[in-house]
Structure 1
Amino acid sequence: MASAQEPKLPQRSAAEIAPGPITGITTRRRERGRYLIALAGTPAFTLTEETLFRAGLQIGDDLDTAAIARLLADDDVAQATETALHFLAYRARSEQEVRARLKRGAFSPEAIDAAITRLNDWRYLDDADFARRWVESRASGKPRGQRLLQQELRQKGIDAETSRQVIAEAGLDEVAAATALARKRLGAMPGEDPAAVRRKISAYLARRGYGFDVVRKALEQATGERMDDEDLGDQDPAT
């Protein structure tokens, strides 16, 4: 039964909470899924439903400082896990992304590690599967070359070996994708100087992560003309 009044409890460590017998276990109306634990008649701390029932707490149980510390640590893990699951509900995430989200939530390093272990055990986290989904999504919606794909996956915390393997398994046709992009850009620049157009498209494809040879072949197929180095211009992706 929910309590008539809900004191707003400050976040405290176990050492700051006076030990004693449990005299109350009540639901929190404003904190769905949480329970207020009162010790010796004084509101002490709140716990998630998971932590409460896993611990099997009952009225009359006597809690010392060590027991309170264990409960708070377990509750931190439960909250971190719940936060991570909500984060994963929107789309697949890499382990690094989930860790970053939990750090923003001010969870302890120990709670984050424990939550990540849970998610891995439950198969909610799989960096190889995440990388495959990422590459498939890019290939179907926003084509880019292997170089840029590897860079994006690295930023997501995917190791180089997994990235290379996933990209290789995807069997991407870089030339076909780059050619389609080049033709689209050609159609958007009618009447411009052909040499300038070729250089612009070359730089654009380089920024999309395509290598020199792929860019050359794509431009040759898109224009029907043979390309030399001058036609391709400066392919520094930063330009």
Structure 2
Amino acid sequence: MTTANQKEFGETWVYESIISALPGIDIPNTLAIGIQLVFFETAVLAFAVWDNNGAIAIVGSAAVLLATLGSVEMLRISRLVRSRAVPTSYKRLLFGSKVETVLGVLVYVALITHLFVFEPQQSVRPLLHSLLGANPPIVVMYVLLLVGWDISYRIGTNWWASLLGLWRAGRYRISNEGSHEFNLDPETARLLRRADSETALFGLLQLSIAPVLKTGSVLQNVLIIHVIAVVIVSGTAAILMSPSFY
């Protein structure tokens, strides 16, 4: 069975569900993204001026921009998926399982472990020390860690969307031999192929933060490997969804 363009709880990203769950408030997605950008960027720049630290402005602004672009891509992908009657199992796994949140938590725990345990053991001037000094202001640290979670959640979402896209594309290719749920019409297949392309772009946009990371550092290398993997997986899914593929 397939479902058409519906936006209900259980069939949205957690990010979308939070916005929609505010009682008595109907905030358009574009406005929500604008508020997110203005709030975090204002906080970053204010802290940079307060601490007279240009590094905070550079790194913080790059992180805020990445989180904002991630929000835009998430909404573009979800809009494509909900624009046609797509396989119900695919839509429920993508949105309803909330696996992207679990993956985001794993990414965030790895980030925190790296920043507070691994780097201090491996370097005399770890990233946080270089950025904020030996005694960083509590409020500044709170906001930076919050932005770090924002990015981690979007990386988890990127993983999940790319993996499920490949699974869906594989089911689509063998649909004539099994369940007809994935026997999609050409227009639906085209839109899902666009969703795979957006997922690959979602990963590529994350490279925007690579220049502010230390060249050759573990964080930079892991980020690059992650992006390459997402592009390969989502690119493969897009090819499999192409009518010219045999």
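Given a value of -0.59, -0.76, -1.01 for log10 I(q)/I(0) by the Debye sum over Cα atoms at q = 0.15, 0.20, 0.27 Å⁻¹, for residues 145-200 alone, calculated from one of 1, 2, which structure does it belong to?
Answer for the origin of the read-out: 1.
A value of 1.00 was derived for FRET efficiency 1/(1 + (r/R0)^6) of positions 169 and 185 (r between Cβ atoms, R0 = 35 Å, to 0.05); which structure in 1, 2 was it taken from?
2
Taking distance in nm of label points 7 Å out along Cα→Cβ at positions 97 and 129 for each of 1, 2, which is largest?
With respect to distance in nm of label points 7 Å out along Cα→Cβ at positions 97 and 129, the highest-scoring structure among 1, 2 is 2.
Given a computed value of -17500 for helix-only ellipticity at 222 nm (-39500 (n - 2.57) for each DSSP H run of 4 or more, over all residues; to 500), which structure among 1, 2 does it belong to?
The correct label is 1.
Once Kirkwood radius over Cα pairs in Å is calculated for every structure in 1, 2, which label goes with the largest value? Intermediate results must be reported in sequence, preceding the final value.
Values: 1: 22.1; 2: 19.3.
Biggest value here belongs to 1.
For which of the structures 1, 2 does the calculation of distance in nm of label points 7 Å out along Cα→Cβ at positions 25 and 193 return 4.1?
That value comes from structure 2.
By the measure mean count of other Cβ atoms within 10 Å over residues 89-96, tell me the structure among 1, 2 with the highest figure.
2
Match the computed value 12 of relative contact order in percent (Cα under 8 Å, 6 or more apart) to one of the structures 1, 2, and report its label.
The read-out was computed on structure 1.
Each value in this text was obtained by applying a stated rule to the coordinates, not by laboratory testing. If you're wondering where the values come from, they're calculated on a predicted model, not measured in any experiment. Cβ atoms are built from the backbone, for glycine too; each structure is taken alone.
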